[in-house]
Structure 1
C-alpha cells in the first residue's frame, strides 16, 4: 500500500485521539456515512486485495472482515467496503432500540493498544437497522459479504432471551449473507450465561428450527455463526463445539472481548468495567481458536477475531486454526492500511 494512501489516517488519528473516544467514534461514522452516498466516496477507496476463498458456502473476496460492534446500526456498510474489507459484519442489533449503558463507556488504553467498552448493545432497533441495510447496495454488488449480528434487549429477562433472538432472526434473515448470534458480550447482564450447556442447547435449538422454516419459506439457507467469549474454560469450549455440531450451525466467531484485566490493570482506565479488546486479548483468542479447531476438526468454519493489530497477527490467527479474520480495535489504532496489509499477508501465505 502506497505511502500516499496511508497519510490521511496518519493525520486524522491524532485529531480523533484528542477527542473523547465515543465522540471520535460518532464523528468518524458520521463522516463515513455522508461520504459513502456522495460522489466523493472515491476518496475513501483503496484497492481491495483479491484473495477469494469459500467458507460456509459463501465466496469471500478476501479473508479480512470488519468485526461487529464498530457499526452497530449498519450505517456505513458501503464505506467499509470501499476501505477494502472482504466482508463486513454489522450490529449487534436488538428488537427494540435502546440507549445502552451510561456514559462514559469507551476508554482508550494506548500503552496497551487496547480499548475497554461497556456500550451495552446501544442501537436504534431492528427496523432502523434493516432500513440501513437495505440502503447499502454497492458493497454487495461488488461481491462483498455481509454479516448481520443479533442480540437481546437489556430489559428482556434472560429466561426469554430466545424470543428476542428469534425476532431479530426473522428480520435480518432475508437481508443477510450470514447471521451471527452474539451471546458473548460482557455488557448485557447475564448474557454470557447463554454459553452454558443447557441454555445454549435451548437457544440454538430454537434458532435452528426457525432458520429451517425461514429457509423453506424464502428458498435460501443463510449460514448461522455463533460468537463466543475468550474467557471460556477448556471444557466450556468443548461443550460449545459439541453444541455447534449438534445443532448444525455453520461456523463460530472466536472471540469477543475479555473481562480479564491481567494485562492492563495497572494502566490508566485499566480497571474500568466492560470488555477489553485489542492486543491484550490476542493470545486468549488464539487459545480458544486452537481449542475449537482441535474439537471441531478441519473444515468447520472459524472466524478469528481479537487483537489483530498487524499483518503478522492476522497470519497468526490462521495458523491457530481460523479460516477468516476480523478487525475492530486494530482498525481504530492502525486505520485502513491494516486492512490492506493483513489481506496481502494472508494472500501471500496461501
Structure 2
C-alpha cells in the first residue's frame, strides 16, 4: 500500500458542474472521502467555475500541481476540459491517473484520444482492456463503480413503504418502461431529476432502498424495442442521436444491495462478475420479464428476502468505494 501520499484530486465539485444539482457525491463522498479514510492527504482542485474559460483552467491546474507537488494526481475526466498538452506536461512531472467510467460506449469517441495522456488508466469495462493495449497504454487496470460507504451508518427501514421504486434521472425510455409496467397493474414510485417526485438526498435515497420491496434498475442507454421506438417521435430521434448504445454497470447496481434493497436490474454485460444472478440479485431483459418477476417476488416474500440478504452481504464485503480505492492504489504501487 502507498503510505501517506499527497493526492491532487481533480474533479467537478457539483453534479455536472451545476450547483443547483447538489454535490458531486461520487467524487466527494466516494473517491475523495475514501482517499482520506485511508490516511492520505487530499487537495481538491475543482474547476466548475472555470468551465467557461478553458485557457485559464489549464494554467490554474498547472499552477496548483506545482504548488501542491503531489505524489499522485487523480482525475475523473469526462469531457475535453483539459488539453492534451496540459495532461502530458503533468504526466512528465507526476504520476497521473484517470478514472474512465464509460468505456462501454465512449472508448472509441473519447477514451482512446486521452488514455495515453496519463501515467495510468482505470476502466470499468473488462471488454475495453485489450483496446487500451492496442493503442499502447499498458498501464490500465480494471475497477468498478461502487456504493458510497461514507454513508455506512445508515438506518434501514423497519417496514416497507413501497412495493416497487426506481431512483434515477428522467429518461424517455425509463418513462416508457414504467408506463408499460403500469399497463400491467404495477405502480412504480420514481425519484430523481425530471420526475414529479423530484430528487432525493443521499440519506433519503439509501433509506428508500430498504423501504422498497423491489428496487428497479432501468437503463438509460438506447433501446431498440420497436414499441418504444414508435411510441413517440422523440424516442426515435433520441435513438438516432444518442451514442449511448450499450448498457453498463453503474453505481446503482451496488448501492441498492449495499443499503439493504432487493434489486431487479436490467442485465448488463459482466454483471455476473460481481453478483450471482438469481441468488443475490435478479435480472430482466425486457419489460415483460420485469413485470413477471415483480409479480413473482411481491408474492414470494421468503425468497425475495433471502436474495436481498445475500445480495447485501456480498455488496457490503466487496463493493464500497473504500474497497475500490484501496485496490486501485495497490495496483498503482505494483506498477511503479
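Observations
- Top of 1, 2 by FRET efficiency 1/(1 + (r/R0)^6) of positions 88 and 264 (r between Cβ atoms, R0 = 25 Å, to 0.05), largest first: 1
- Among candidates 1, 2, the computation of Cα extents along the principal axes in Å, for residues 32-191 alone that gave 44, 41, 29 used structure 1.
- When Cα extents along the principal axes in Å, for residues 128-311 alone is computed across structures 1, 2, the figure 53, 39, 38 traces back to 1.
- Among 1, 2, structure where distance in nm of label points 7 Å out along Cα→Cβ at positions 56 and 80 as derived comes to 1.4: 1
- Source structure (of 1, 2) for distance in nm of label points 7 Å out along Cα→Cβ at positions 16 and 280, computed value 2.1: 1
- Value 27, 23, 21, calculated as semi-axes √(5λ) of the Cα gyration tensor in Å, assigned to which of 1, 2: 1
- When Cα Rg over 2.2 N^0.38 Å, for residues 200-255 alone is calculated for each of structures 1, 2, structure 2 gives the greatest result.
Where a number appears in this text, it was derived from the coordinates with a stated rule and is not lab data. Predicted model, so just to flag it, every value in this text is computed and none were measured. Cβ atoms are built from the backbone, for glycine too; each structure is taken alone.
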